[in-house]
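Okay, got some structures for you below.
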Structure I
Amino acid sequence: MAQSILRDKSKELAKQIVFLCREIKKEHKETVLTNQLLRSGTSVGANLHEAQYAQGTKDFISKLEIAQKECHETEYWLELLFETGYIPQEKYKALQNTCGTIRRMLIASLNTIKGNQT
């Protein structure tokens, strides 16, 4: 159940990132930072989706750890775009909150899985 919620949240984040990047590219003609955000923001869900068919626990953990790193990177690009005036505060805070929620869920999932290995 928790994995489904996590996958759903990460997919919703990816969609919000796609829409945001499209908007920034259209309004500001900015591509370098938005391409980085697009890569990391959509990678979270892609890695979680891929983890469904992991080849064992070690591979599953690896996919979740990659998703966690991508989520943290997404937070960085959002912060940079906000601080340089490309993202309004309201949208920035909402996306940062979503990233934080996903990251905490990933940490909890990883701790549970790793704890079950001992």
Structure II
Amino acid sequence: MASVLQEKSKAFALQIIKVCNEIKQSKRESVLTNQLIRSGTSVGANIREAMYAHGKADFIAKLQTALKECSESEYWLELLIESGYWGDHAILEQCREVKRILISSINTAKSNQK
């Protein structure tokens, strides 16, 4: 059974793919969208890897990598929105929600490690 974090990160990745494809087709922009597809889909991949981690430290490290990718995705989304390539802020809020859950999960895992 998938966790809420797995489900939300996968939904985020699918939305990233849709947004980037739409921007590429309508605006002919590929530099920012290529970066965003890479980081946005990596979030869920790292979360999935964390589920099969070699111990608590590896689990936390994978979630921290996912958090870094999520933060990078937030940056690319901010650039796309603020530059006028994308107007719907919903995906940015989706990204921030995944980021909040990741931070909470990391903090919980760290407190349980002691």
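State the single structure among I, II that was used to calculate distance in nm of label points 7 Å out along Cα→Cβ at positions 29 and 45, giving 2.3.
II
As an exercise: distance in nm of label points 7 Å out along Cα→Cβ at positions 5 and 77, calculated from one structure in I, II, equals 2.7. Which structure is it?
I
Throughout, read-outs are computed from the coordinates displayed, never taken from laboratory work. Computed from a predicted structure; not experimentally measured. Cβ atoms are built from the backbone, for glycine too; each structure is taken alone.
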